[in-house]
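Take a look at the structures below.
Read-outs throughout are calculated quantities, based only on the coordinates presented, and are distinct from any laboratory measurement. These figures come from a predicted structure and were not determined experimentally. Cβ atoms are built from the backbone, for glycine too; each structure is taken alone.
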Structure 1
Amino acid sequence: MAFDYKKEYKEFYMPKNQPKIVEIPAMNYVAVRGEGDPNIEGGAYQQAIGVLYAVAYTLKMSYKGGRAIPGFFEYVVPPLEGFWLQPGVNGIDYSKKADFRWISALRLPDFITKEDFDWAVAEASRKKKLDCSAAEFLTIEEGLCVQIMHTGPFDDEPATVARMDAYIKEQGYVNDMAGARQHHEIYLSDPRKVEEAKCKTVIRHPIKRA
């Protein structure tokens, strides 16, 4: 499934500000794993973002770089995503950001293969003089999830998550965070350019029947 199809993009990336249960298919990503507070200036998280975009834009512009990818069409790099967990914590404790374990990711079109990805990692490292070896080709199938649009600061997310939890309880579900199915955020706003109170973030949690 290509992420620029309007119907699917609206369903998976533009939820309303009310919880909704959705079935998320398998998706491929360029991803970097790390740990620690994402707000540290020049820290591991910010370095990971640089690697992600270097590889993603190398793939996006591959047709200008002499690599012919079967099925390629011009596309927009989708928004940044993050999968977050904290060992020993059921969900997320926003007061302990140093304990975060994260996977930062950008979704890839379905026509990008592992071979194309490996080429892009090498090409981005060479052209941008940046070590992109931490990037991995990652497939995640989240399956049954609840999601909602959160508007406002990241530290205000607990209230939104509480609404999600209340909703799934009413519907007969519980959270089911395990493996790559974790607290998932999709960042539709750039906090450097958008007022914090207006920042939009998709929050998605995996669920199962109670």
Structure 2
Amino acid sequence: MLFIIDFDGTITLKDTVDELLKAHADPVWEVLEKDWVEGRITAKECMRQQIGLIKATQQELDRFIDALEVDPDFITFFDQVKSFADLIVVSDGLDYVIRKVFKDKIKRDVTIYANHLKLESNGYRLEFPQYKVDCLTQQGMCKCSVLASYPRPWVMVGDGRSDLCIANHSDFVFAKGFLKKYCVNHQLPCKTFNHFSDIIEYLNTNECVFNGEAKPSLCE
């Protein structure tokens, strides 16, 4: 069994990319965001240009990351799931941010798939090691592309647009935010949540769902 965990707005309480742009990027990033939402550019091109607008030293970036808030029940969830399943973090965010959060705050080892943030002498550049031209959501990170090497069942935990493809292929989904609305509208088997404490409670009271004795229900 594999748990596929989103990072921004799921493990962290806020979207770390948006917060980083608000704190350290030229306000033009908001124009790019609007262009993406209204379909004039892809999510990948939007992020590529937005990251290029960041004006922060590495020390300022590290201080920003140090101030990020993580769901207080994530570590308990992580340790519980690791006792019976594999767990990976799959994010359309920034690998540098995710790795530092796991090293300094969560203090757990985990396999991470994310866009690669390059720290250069004149700023920042984004690379997309998991990009696929035919990606359903046109993200820089094609989340479905990482699943082929992992056996089923797959359980997705997420909140946003970049999780839609995996939600369609997963055996069960824990969803909030935009992903919650999507699962409800498409009648995908899932459980809605606000915090990881909700998932822990569900795991503790619905073990049969995760050992093959029962079929997960639709969103509730």
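Given 29 as the derived value for relative contact order in percent (Cα under 8 Å, 6 or more apart), which of the supplied structures 1, 2 does it correspond to? Of the structures listed, the value fits 1.
For the set 1, 2, ranking by mean count of other Cβ atoms within 10 Å over residues 150-157 places 2 highest. For the set 1, 2, ranking by mean count of other Cβ atoms within 10 Å over residues 102-109 places 1 highest.
Comparison across structures 1, 2 (criterion: mean count of other Cβ atoms within 10 Å over residues 78-85) gives the highest value for 1.
Hey, distance in nm of label points 7 Å out along Cα→Cβ at positions 110 and 126 derived from one of 1, 2 reads 3.1; which structure? It was calculated from structure 1. 1.25 is what came out when Cα Rg over 2.2 N^0.38 Å, for residues 142-181 alone was calculated for one structure; which of 1, 2 is it? That value comes from structure 1. When Cα extents along the principal axes in Å, for residues 46-157 alone is computed for each of 1, 2, the one that comes out at 47, 31, 25 is 1. Here the criterion is distance in nm of label points 7 Å out along Cα→Cβ at positions 22 and 38, and among 1, 2 the highest value is seen for 2. For which of the structures 1, 2 does the calculation of helix-only ellipticity at 222 nm (-39500 (n - 2.57) for each DSSP H run of 4 or more, over all residues; to 500) return -8500? Only structure 1 yields this read-out.
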